[in-house]
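Asker: Pasting the structures in now, so scroll down.
Where a number appears in this text, it was derived from the coordinates with a stated rule and is not lab data. Being a predicted model, the structure only gives us computed values, none of them experimental. Cβ atoms are built from the backbone, for glycine too; each structure is taken alone.
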Structure I
Amino acid sequence: MREWNAKNLDKVRDRHRTYKRKNPEKFRDSQLRTNFGISSRKYDEMLAEQGEKCAACRTPQPQLKRRLAVDHCHSSGQVRGLLCSNCNTALGLTRDDPLILEGLISYLKITRTDQQEKRHEK
């Protein structure tokens with residue numbers, strides 16, 4: 001089977017795409033279980049517990065182009081919550097390091113312009 005798959009990558013990919021298109025919920029559930037050890041039901045429960053918002057910036061799911069990402073600790077694999085792609089990317093870029101995040105917050109505070117101050121007062 002592996003040999004056939006290796007020789008027929010286009011057919012394998014087409015079959016995969018077709019399955020994904022015909023079975024989106026099964027595919028989603030499989031991906032969540034494989035990547036994070038949670039079911040789509042658990043994802044939906046987490047989403048409801050978070051008020052259908054990003055756990056960090058609180059942007060509502062309906063305002064986002066994509067589903068909230070499953071945030072997890074890369075060391076332990078433990079799922080922490082659901083984040084929008086911007087927050088998930090930001091967390092990843094800082095290597096989940098609170099010191100880097102605190103440094104960025106300090107930097108923003110000391111470099112904030114008057115225009116930014118006015119925007120945050122609203």
Structure II
Amino acid sequence: EDPEQLLSLVKWIGGITILKKGKSDLISDGTTVCSVSTFGSPRRCGGQGDILSGSIAVFLSWARQRIASEGDLGLQLKDPSMLACVAGSALLRKAASVAFENKKRATLTSDIIECLGKSLEDICPIPTV
């Protein structure tokens with residue numbers, strides 16, 4: 001897992017953000033490389049990439065809506081793709097960890113999906129009014 005190799009690839013292609021799944025997920029927009037290494041699950045099952053891409057799409061949509069309505073809140077985000085990828089990666093890893101705690105080696109993608117809500121709440125609690 002070479003961050004410099006990912007950075008070079010993104011620069012070469014240009015104008016994109018890449019998330020490379022692995023022991024640590026590497027994310028680059030051609031300017032910087034972020035790593036998400038929170039432990040997820042030793043069990044890899046088909047469909048986790050689908051959960052990841054769907055989560056990233058949701059986070060990206062939320063970020064763009066927030067920026068459109070309130071500005072970037074001082075974060076100076078030109079493109080919130082990096083932030084969405086980090087959030088999606090962290091959420092999937094947390095949900096996979098929770099699912100594995102419950103189901104162990106029998107964990108399926110559907111078990112991970114069931115843990116998304118609680119995992120998001122654990123990562124980013126809803127403030128009580």
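Asker: Once distance in nm of label points 7 Å out along Cα→Cβ at positions 17 and 113 is calculated for all of I, II, which comes out largest? Provide the component values of the computation, followed by the final result.
Answerer: Numbers: I: 4.5; II: 2.5.
If we compare distance in nm of label points 7 Å out along Cα→Cβ at positions 17 and 113 over I, II, the biggest value is for I.
Asker: So if we calculate distance in nm of label points 7 Å out along Cα→Cβ at positions 9 and 25 for every structure here (I, II), which label has the highest result?
Answerer: Numbers: I: 3.4; II: 1.6.
Once distance in nm of label points 7 Å out along Cα→Cβ at positions 9 and 25 is worked out for each structure, I has the highest.
Asker: Have a look at I, II and say which one yields 23 for relative contact order in percent (Cα under 8 Å, 6 or more apart), as calculated.
Answerer: Working: I: 13; II: 23.
Value 23 for relative contact order in percent (Cα under 8 Å, 6 or more apart) corresponds to II out of I, II.
Asker: Okay, next question. To which of I, II does the computed value -0.42, -0.75 (log10 I(q)/I(0) by the Debye sum over Cα atoms at q = 0.11, 0.15 Å⁻¹) belong? If you can, show how the numbers build up before the last one.
Answerer: Details: I: -0.57, -0.88; II: -0.42, -0.75.
It must be structure II, since only it matches.
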